[in-house]
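Input: structures, listed below.
No lab work stands behind these numbers, since they all come straight from the coordinates. These figures come from a predicted structure and were not determined experimentally. Cβ atoms are built from the backbone, for glycine too; each structure is taken alone.
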Structure P
Amino acid sequence: MQFASAVSRDSQTETAVTEVLESVAQQLPEQQAHVSFVFASPHHLKALPHFLPVIKERLATPILLGCTGGGVLADCHEIESRPGLALMAASLPGVTMTPFHIEQTELEESWSETYWQQRLSVSARSEPTFILLPDPFSIDAQKLLEIFNTTFPQHTVLGGLASGGQSASTCALFLNDAVLHGAVGVVLEGNFTLRTVVSQGCKPIGQPQIITRCDGQIIYELGGQPALEVIKATLATLSPEDQALARTALLMGRVIDEYKDHFDRGDFLIRTLMGADPTSGAIAVGDMFRQGQTVQLHVRDAETAREDLHLLMHALSPDLATQPARGALLFSCNGRGAHLYGEPDHDSRVIAETTGAVPIAGFFCNGEIGPIGQTNFLHGFTASIGIFQEKQ
């Protein structure tokens, strides 16, 4: 198993393609690129269709997959809001790979699980992992992810929503030599392990609470008390610094695996507090709830994002010490990067501190896809990371 990655800042598409191709080809001199990923800023979108066949032919790669991004990254360099082109190629012997393209019209039909297994060439007994790149302007990514979770329960889906602008004309997907819309991806099966980290950039505050009355997105009671009163009481116990942070970045985390004895970072799905009703004491949250679930308040800023990613990556260190990383994909929110941290290359650099100097590539997304527990979710303000290892 071998990976190679490169990135170019050149605004001329031909020059950028030549630059990344030569670098990647030198890193894989004797290896076949079984699958390659290309991520491009919208600056390259008009000319890139001419060069997709060039990339595919030069690397002799049977699968070329990618999309536009508001920023692109590779080799620990994150290029944001300016021309950028990133390329990753991987030699994955013993891994079966099947590319796919899905359109919105397919989601509107009530297809069975068997249909989707056949559609994606995945048997009910296989152990697939999916890399998924939807175009948010042309497909319902949430509904698509629900299909994956239902059809392939407890199997990882990792990826991000194409970005690059506020209209469909600046977002596109790439599959082999075609520019597409809808969603593209690849099914991976065989001799590899994909370790995932989903860093939502938050830290928990207060204590976990049990929902005792709710209706959909509305939580009426926590622990038998009006939800709003519980939140006010929690905020009153915080430090002045956390109280100030909560005034601008207060969120709600829902526990995914209720069978755990202790809940920590990585156990919560983070969602936005949408509002509150002082009369009834109810709160509205951007998620669907049921009685008996555990929730906890969270806050978020640059420092909590730094801390969260460091802690989650550090937790992987023992595993990576015995089975080294070979390459990594990073799908990061457009709201992260230099805009959040005030410095470039932060998330890529933190990943490299744990994985070592392995090829990393990815892009800045309109939404990030990755698992919390054994269920895949669509996230915001998140870094979804996949680290490839060979199976022991």
Structure Q
Amino acid sequence: MPQNIFILHDNDGLVPLLEQEYESEAIFQTMLTKYPELLLFSDERTPYSNLLLIKQEHGVPIAANGGSYYFLDHLFVDLDGILTLIEVKRRGDTRGRREVIAQLLDYVTNGLAFWTTEDLRKTFIHTHQEKGRDPDEVIGDFLGDDTNPEQFWLQVESNLRNERIRMVYVADEVSPEMRRIVEFLSRQMKSASICAIELRQFVGKGVKAFIPDVIGNESASSDNTSSGGISRQWDEISFFEELSKKHADVVPVARAILEWGKKSCNSFWWGKGKQTGSFAPVLEYDGVQCYPTFVWTSGTGDIQFQYLLNHSPFDQEVKRRELLNRLNAIPGIAIPENGLRRRPSFPLKALIPEKSLLAFINTMDWIIKEVKKG
């Protein structure tokens, strides 16, 4: 770490910068909200500026449908839909070791259990509306022209299901003990990742400089294409190869849903999970995208009630309840009442009987007809 830093000004010559502690934790947090590019993740130490703020002081529940019990300093999401939890501590905070790691683990385990993509999306919208920004413009600028927002939130959903999540401890000084803890945990993690960022502040006449140092491996980085990385682009061939290995008995069911989608929908969405593959038929109609069902290599399917909420007539509870009743009439499918706003799954085995598969396909046809009717 440099001991002396100088900036050369044309008029004032050399301006010395001296290390200075952050005035308060609140100022530290606000700076990271405004400049997320200070959070560096790559091994090359290049700025990782592709982080989208969900919310500062984001709530974490500890029970389904419960209120916020904890509050995380920052929740961001990256371009690959990986949620990034940030906890900030100044060097003067004596909790900067064991307690903050316990906090992060508490936040991530409860977040994975009880956050829903629908709620995260609403929080993102509210956050940026409060700042006087158009959320559609914000996410459009973030994603660029290559990714549709609906597909982006689907990837967030896939990452939550596969527990792909990133924990980051940020401090102006990371102790040697903390470094060892983070590096050890980082080596043990597979789908999730943890790292610490030491972000020192240097202040001079009219200028400030920040020098980040990353501790711990970034195992959840979607740029990592080695065997230790988490991202894998699935397609029809790889999906059915994996499903045949693990759940060969439901391959005909998945094939039937795929063929139905080719006939009834416009396109397909294929997941990027390292271990679990997925696909969803996509109906593009009247400027919106609808995803009637998802199929997973884990041998399950699910119904995305939380996405149907955005499409008439399924924004009405009575219509979603009709869908739930149609599905629950199929033997082996039992979607609970609280699934009306969530993403309940069902075993594909339930659709092995020809009569059951036909009833499911007919239900999917009914969804398409209802969406087109509006």
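Worth a mention:
- Source structure of the calculated read-out (relative contact order in percent (Cα under 8 Å, 6 or more apart), 12) within P, Q: Q.
- Structure (P, Q) behind the derived value 5.5 of distance in nm of label points 7 Å out along Cα→Cβ at positions 207 and 311: Q
- Identity of the structure behind 26, 51, 19, 3, 0 (criterion: P(r) over Cα pairs in 20 Å bins from 0, in percent, calculated), options P, Q: Q
- Identity of the structure behind 0.20 (criterion: FRET efficiency 1/(1 + (r/R0)^6) of positions 135 and 351 (r between Cβ atoms, R0 = 30 Å, to 0.05), calculated), options P, Q: Q
- Mean count of other Cβ atoms within 10 Å over residues 103-110 - highest-scoring structure of P, Q: Q
- Among P, Q, which structure scores highest (criterion: FRET efficiency 1/(1 + (r/R0)^6) of positions 111 and 335 (r between Cβ atoms, R0 = 30 Å, to 0.05)): Q
- Structure (P, Q) behind the derived value -11500 of helix-only ellipticity at 222 nm (-39500 (n - 2.57) for each DSSP H run of 4 or more, over all residues; to 500): Q
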